[in-house]
Structure I
Amino acid sequence: MELIFTLKELDNAAKQFISLLSNSKIAVFYGEMGVGKTTFIHSVCTRMDVIDKMSSPTYAIINQYKTINESIINHIDLYRLKDTEEAIQAGVEDTINSGDFCFIEWPEKIAIILPSYIIKVSIDIINDTTRKLIAKFT
């Protein structure tokens, strides 16, 4: 899947992305700082009917949200962690193996513990208002 979208089209891009989640509940997000990974994930969570208040998990590492259907979505941000061992100590491996939805930012830090079948998402800046998202299964 390849999408090019602006902030005004973010909701529609999130809706299209959600259709991929029937194949895997784990999506990993690559992209430079400030590209919009957290913004995109929050839009996906909103489209999935999250009822909890959402915030960036940069300091908490893992934010867990409940949807109106009682599904659990884990938003994991590994930016502040040094390595896989620190992630395991923070409960990331258990969260990934929980069977719940997991959206992971900075996944290169835990590549060794990621399952083999996930959705890999890269987000790139086209210009100040436009992003390019490429999502594929591994």
Structure II
Amino acid sequence: MTKDERVAIGAKAFHAVKIAADRIPAGAGAAEDLGGEAFPRVVVFDADGKVVGALEGNITPSRLFDLMGRAAGAKLARFVKEYQKVLLAIDKVENAKEVLKLKKERLGDRAERDRSIPAKERELEAATTKIAEQEQKLLEKLTA
């Protein structure tokens, strides 16, 4: 898994808010937390609303994921690892669907008589449903 993937998956644990820095009134409480010197700027808060840290200018996936991990704790790394398994399962099912589609195209009219095709379609639909349920449970566990 690349560092960019870790950040993309880990971002599901956070709420991103885009703020125009020039619109924050000087002296406002948020100005102190969000202020900085370079753009782009990322400020990460923990669940209690406390600033965990900020990155400015050259924001790398490694630095950002480290900051996200400090905010969310060890459960973020576990979530990313488990969610990666869900994504791999989705890829596997989607590839199987594509193979089945090619098989049906290759068989043409004979595909209607092939009893293995509807069975495989049902199997793939069941797998898709199961993966969606796993994903939902994983996301619920993250927010609990």
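We did not get these values from a lab; they are worked out from the coordinates using the rules stated. Bear in mind the structure is a predicted one, so any value in this text is a computation, not a measurement. Cβ atoms are built from the backbone, for glycine too; each structure is taken alone.
Which one of I, II has helix-only ellipticity at 222 nm (-39500 (n - 2.57) for each DSSP H run of 4 or more, over all residues; to 500), as calculated from the coordinates, equal to -20500?
Working through the options, I get structure II.
From which structure (I, II) was distance in nm of label points 7 Å out along Cα→Cβ at positions 58 and 90 calculated, if the value obtained is 1.3?
Only structure I yields this read-out.
Volume of the Cα convex hull per residue in Å³ was computed and gave 145; which structure, I, II, did it come from?
Structure II accounts for this read-out.
Looking at structures I, II, which one was relative contact order in percent (Cα under 8 Å, 6 or more apart) calculated from, given that it came out as 33?
Working through the options, I get structure I.
If you rank structures I, II by FRET efficiency 1/(1 + (r/R0)^6) of positions 66 and 82 (r between Cβ atoms, R0 = 30 Å, to 0.05), which sits at the top with the largest value?
If we compare FRET efficiency 1/(1 + (r/R0)^6) of positions 66 and 82 (r between Cβ atoms, R0 = 30 Å, to 0.05) over I, II, the biggest value is for II.
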